[in-house]
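Nothing in this text is a laboratory measurement; each read-out follows from the coordinates by a stated rule. Fair warning: this is a prediction, and the values are worked out from it, not measured in the lab. Cβ atoms are built from the backbone, for glycine too; each structure is taken alone.
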Structure 1
Amino acid sequence: MVDDKNRLRRRVADEFGAGLTWALRHDRKALAILALQLIDAVWFALVWAHGFRPITSVVSWALFFAASVAAMIAIERRRTQE
């Protein structure tokens, strides 16, 4: 049973690694979008965990979120024009 879990875990990790390697070689713009989404999500989770206090952290997250959304839209537009 434990071997099955580890085998499945290794398989998932290998597939994820292969996909990430392919993306690094072929689609860096998608990785940039993914990185921005990840930063936004982690930062929001931290703000939420602290009860949306202090307000300066919420405002700074909101400003970064708006800027990152604008950047993601610009990146996606460039990707579709290629």
Structure 2
Amino acid sequence: MSNIRVEITDASEFHCFRMVLTPRSAPGQQIEIMLHASALVELIHQSSTALGEWQRQTTSMLIQRMTGMSEDEARQAGLIA
């Protein structure tokens, strides 16, 4: 079960959303955040950017461990962009 839920607040108006977070450290408690569509899009964009950066760092680290190359050496060899 996910601890994040996003709902449309009014089925007739698709520009408002409710994000409900249920902290794993505090079951039974919830945090509700109301978002306009533009804020939800910005949240998705920011999350995607952070995920991409995490993936880049993780990929670089794994290549370094597997090949023994530095990030610059791996980039020159075409293993990473």
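Here are the numbers:
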read-out	value
Which entry (1, 2) yields the derived value -15500 for helix-only ellipticity at 222 nm (-39500 (n - 2.57) for each DSSP H run of 4 or more, over all residues; to 500)	2
Structure from which 2.5 was derived, distance in nm of label points 7 Å out along Cα→Cβ at positions 14 and 46, options 1, 2	2
Structure responsible for -0.53, -0.81, with log10 I(q)/I(0) by the Debye sum over Cα atoms at q = 0.11, 0.18 Å⁻¹ calculated and labels 1, 2 on offer	2
Which of 1, 2 yields 1.9 [distance in nm of label points 7 Å out along Cα→Cβ at positions 6 and 22, calculated]	2
Ranking 1, 2 by relative contact order in percent (Cα under 8 Å, 6 or more apart), the structure that comes out highest	1
Which entry (1, 2) yields the derived value 0.70 for FRET efficiency 1/(1 + (r/R0)^6) of positions 30 and 54 (r between Cβ atoms, R0 = 30 Å, to 0.05)	2
